[in-house]
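Structures for review follow.
What follows draws every value from the coordinates through simple rules; no lab data is involved. Just so it is clear, the structure is predicted and the values come from calculations on it, not from any experiment. Cβ atoms are built from the backbone, for glycine too; each structure is taken alone.
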Structure 1
Amino acid sequence: MKLGCCYYPEQWDETMWAQDARLMGEVGIDIVRIGEFAWSFMEPSPGDYGWEWLDKAIDILGDAGLKIILGTPTATPPKWLVDLYPEILAFDEQGRGRGFGSRRHYCFSSKVYRREAARIVKQMAQRYGDNPHLIGWQTDNEYGCHDTVRSYSQNAKTAFREWLSDRYETIDALNQAWGTSFWSQLYQNFDEIDLPNLTVTEANPSHQLDFFRFSSDQVVSFNRMQTDILRQASPDKDIYHNFMGHFTQFDHFEVSKDIDVASWDSYPLGFLDQENYRDEDKHRFMRQGHPDFAGFHHDLYRACGTMRGQKNARFAVMEQQPGPVNWAPNNPAPLPGMARLWGHEGRAHGAEMVSYFRWRQAPFAQENLHAGLRRHDNSPAQAFEEVRQLASEIKENPVCPASFQEATKTALVFSYETQWMSQIKPQGRMWDYMQLILDWYGTARSLGLNVDIVPEGGSLDKYDLVLVPSLLHITGQAIKAFESTDAHLVFGPRCGMFTHNMHLPLSLGPDGLQALLPLKVIHSESLPSFHREVGYFEGEEIYGYGWLDHVETRLKPLVSNGAGKGLVFQEENVSLFTTIPDTLFLRKLIDAIAQKIGLETHNLPSGLRVRRGEKTVYGFNYNDGEVSMPSSVVKEGGDYLIGEARLKACGVSLFKK
């Protein structure tokens, strides 16, 4: 694994560049990402290109032995472009235009903006496509950040109508698919269709879902426009995009079909503070981040890194948090050791690069309270020496990322469309698909299991255990994958609740699974936060919450509530929850199934996570105090290459079997 950093030469005096490059090399940095926000420097006025500064920066960095990832600058169209073509701006859900003065103010559906974006990308590709210091390109920056995937502009309305016409061909087919006989919503032609915002009450769910799909497709096609240009002019360079954490407004699997390396931006503390984590976790892991935040996203984007058909998954961390950020509701500093731990954890999950954001803290503008590896006075910040230590440990202790993958026998199925359907029709305040996904993922990891994220319909052939927290609609491809695997399948509630267009299936739920599990959901309840469905499993009281599917079946429940209603049903290699299981309930069932099918599990101490390979085991202590690796994980007779059996707070160990 290589180490990198994000650098902005346009923000610093040229006299600093050479010293910065030298220090980067000395601390162990191999790769530098530049350029993704510099359009106004590359083209200060229309057609007036100014490349000299970038030529010089690339030469200085490259001559110091650093390799360059060059970002296309399309996330920040310059002021002159907005003034020339104000129609490129996006509009929010309330119909308000997104103004100039920050970033990501363009609309994906603007044909004018696509033309201008293609022009600057082509100019860059022609100039730097064969530069020997360049190893790759990054398209744009953080697609969709600041809620910018779904634009409600006139451009988006026109493009949406065209998309619908291509999809349905006839307006009668659309009316049938959307169920427009309800509430007198019948359309006579595609030009009558508006965007699903500013309605009196909720918009038609099929309308909303198609708009979400359309908006995702606009990101895919915008990215493809850039990658087509880059591949033509620069065919031997890798193409990256930097995805985000906790972001689901477009389908990352689809975008990844056009890039070589799926990268993401890892900010564990910022997301712990601003997302819907439990209060006790926010308190306990305030300065460490949730133990499963980084791991889940590493595994998700590693799955994205297979979408171009590569033999080996390719993913990276393009931005790694080094200190306090500036954008969360609260911005604590990482405990000493966390910047190093996050780097090692990326390596354990197969990252080919972990790049820290940023090299030096900026003294000005919106991100001047965002830490870097060096402070704004150019003295080293806390993470600087941690990165130096990380670089030394990586060099001294090589590991084979493929060995961790070969040891992974558990899969978790994830669906962007289920997330969109859940947002449109949660049916209850307690329903949170992403929380469900993270709970199931974290439960498996707390048992010491490696987990692969698999897109809905992806191959399940290599796995012994497949976890499906929920799939509101189950595609034919997914049904085929479930029916063809020998793995034990564990399904959560609400599976097969909808058809492709969010209608209720005439076969009842779980639509598509009834050949695997002979039951039908006759009705469902969403339950308030104070209610629990209590039962007993393996001699302990467990409960479900938030949801309850009532079923008709010949099967006897594996677990029931006090009224005899089934909470879990099981037949042969298929299990299904009718409720959202609490952590103990879920953990006990997964552990029992794993032991039955011969998967090795471990009762890890809270806050400890491991990543097991064929010859090595990584340990990561997310606690603010010491914790020991269980003897069942690290057998006697092995050697510790990094750390020891007792991990210090925020400590890392690497054990050789």
Structure 2
Amino acid sequence: MKNLAVLLLVGTALAGCAAQGGREPSYVPAAPVMATAPAPVAAQQTAEDARLLTLVDSAFDEAVARSPEFMTSLGIRQDYGRLDDYTDAARLEDARLSEAYLARLQAEIDYDALTTDGQLTYDLFKRQAERSRRNLEWRWHDFVFSTNGSPTGDIPAFLINQHRVDSVADAEAYVSRLREVERVMSEIAANIRTQAEMGIVPPQFVFEPVRADAQNVLKGAPFDDGEAGTLLQDFTTKVEALSAPPAEKSRLIASAREALTGPFRRGYDTFFAAMDAVEPLATSNDGAWRLPRGAEYYANNLRNSTTTELSADAIHRIGLNEVERIQGEMRAIMERVGFKGTLQQFFEYIKTDPQFKYPNTEAGREQYLEDARGFVAQVMAKAPEYFHRLPEADLEVRAVEDWRELTAPVAFYNRPAPDGSRPGIYYVNLADMTQVLKPQIEGISYHEGAPGHHFQIARAMELEGLPKFRRFGGYGVYSEGWGLYAERLGREMGFYQDPYSEFGHLSLELWRAVRLVTDTGLHAKRWSREDAIRYFQENSLLSERDIVKEVERYINWPGQATSYKMGQLKIVELRQKAEQALGDRFDIRDFHEVVLADAALPLDLLEERVDAYIAQAR
């Protein structure tokens, strides 16, 4: 609900892909392999292209300057001691800014004088501004806090992973941000109460885990007599690494303690009070249809998440067909390994047999991380056979911090800093190793790490000459579609060596097909939370814990879950189209360059780029 202009001028916020950072990377990729083939529709930039680039970059810069948190994620130390403005007035001003730049675009830029690439930038900027206008109507419908994430967890994660302390001034800015939490939580609490007055309250299941994660932040010193809590420990570690006199370090740590026990703690108490006030109004765990004008809201979310005009019914049918197709492939593997029984019984066998589990210990968690790093490394070694160019940014595999495990996804990617100071991070939630399945780790690593999100998101940030809103923005259907396509690409690269790992890969694709069915079921067909959980149990390999987290995620975030499969299906369709048209002249590296070289695109514009590539190659 914050900074609408940043989210929309920069592009659709990438699901689970906010910039994070911190420790040195555990894996350093080889030097990038430069493209040998030019972009298929590239053209010499004209004077009008240059004017357009200046205009849209100015729009980006002005929007980003209104978000201290986003500036920090980009490595910009402006307003380093501030957090964002979370008020509705700020969102309305963001929308005004978007409209002003759209008006300038249409008045000042001659579309016909642009190159093809320039026209693509023009079209994307115009679309995003128009989407900003459309989404403004629904700005109150997205929950302020949920089991997908909460400001009480997001702000500590932001400070720990993004706020660097290289000087005394940086440390003082960190303390200033701790104090800012009181103002931010007051604004967030006002938003929570306003939503409740409109009849928009989070589901019942949200309150307990969000409250528990927030209380975890308040454990340890200086809040009690225990060891240093999460934030004080982070701040102390960063300050102790400074080249400063001991007395100065002691002063800084004392000021952090005062900020945490004072304005920071008061901010959290304000948040708790707002939660407590609206929790009695949370009488349902149902989907978006229960909200005011819920059907219209969901239709708008589907349009945003898929960049298509497909109805919920159409997406539901696609999901059912994909579930049937993938389960057919899974039964073939079941026969190969000689299992006697139904597919559901095979699911149960894999979910319960100890050979498919890690020990629920620190050693088991570390083994998962090492295995994931190994899968990433084998991709990097073979990637030049499939890609003309690899990202320059480093990639690290990390476990989600224990204080935010209850509201963190199963796995996700956080993009690197543009200046190289922070690597791309593939995060995994290892809260309960009894719920982690070994056969699925390989596919998850290809999706969240390489050749999935890291190859697309980090690569986009490194594209020279591309407008900033395209380099740092995106479309969920494109990025998540690419991530799911990357899981499939692992088969072609010679991975998934044993049948159980291949079955695990198919189970991940099935998971995304089930998402199409359950998301539309929950929000358009009025399925209950229990209906969706039951469908998942009967049709997927996910663990019980992950099934519940998934279904609750869809209830909190209507439509987003449809982006994965819809995007993957389009990329696969376009590749088959290119293969059929070009025959022996088809080169997988060229196709991947076409898909990745323009950064994230809505599906119809991606198809136009692939069609142009085919025409030129022929």
-19000 is what came out when helix-only ellipticity at 222 nm (-39500 (n - 2.57) for each DSSP H run of 4 or more, over all residues; to 500) was calculated for one structure; which of 1, 2 is it?
-> 2
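Quick one: Kirkwood radius over Cα pairs in Å came out at 26.2 when computed from one of 1, 2, so which one is it? Intermediate results must be reported in sequence, preceding the final value.
On the way: 1: 26.2; 2: 25.2.
Derived from the structure labelled 1.
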Can you spot which of 1, 2 the value 14.8 was calculated from, given it is mean count of other Cβ atoms within 10 Å over residues 557-564?
-> 1
Where is relative contact order in percent (Cα under 8 Å, 6 or more apart) largest, in which of 1, 2?
-> 2
The highest value of distance in nm of label points 7 Å out along Cα→Cβ at positions 389 and 461 among the shown structures 1, 2 is in 1
If FRET efficiency 1/(1 + (r/R0)^6) of positions 397 and 605 (r between Cβ atoms, R0 = 30 Å, to 0.05) is computed to be 0.80, which of 1, 2 is the source?
-> 1
Given 14, 36, 28, 16, 6, 1 for P(r) over Cα pairs in 10 Å bins from 0, in percent, for residues 173-260 alone, calculated: source structure among 1, 2 = 2
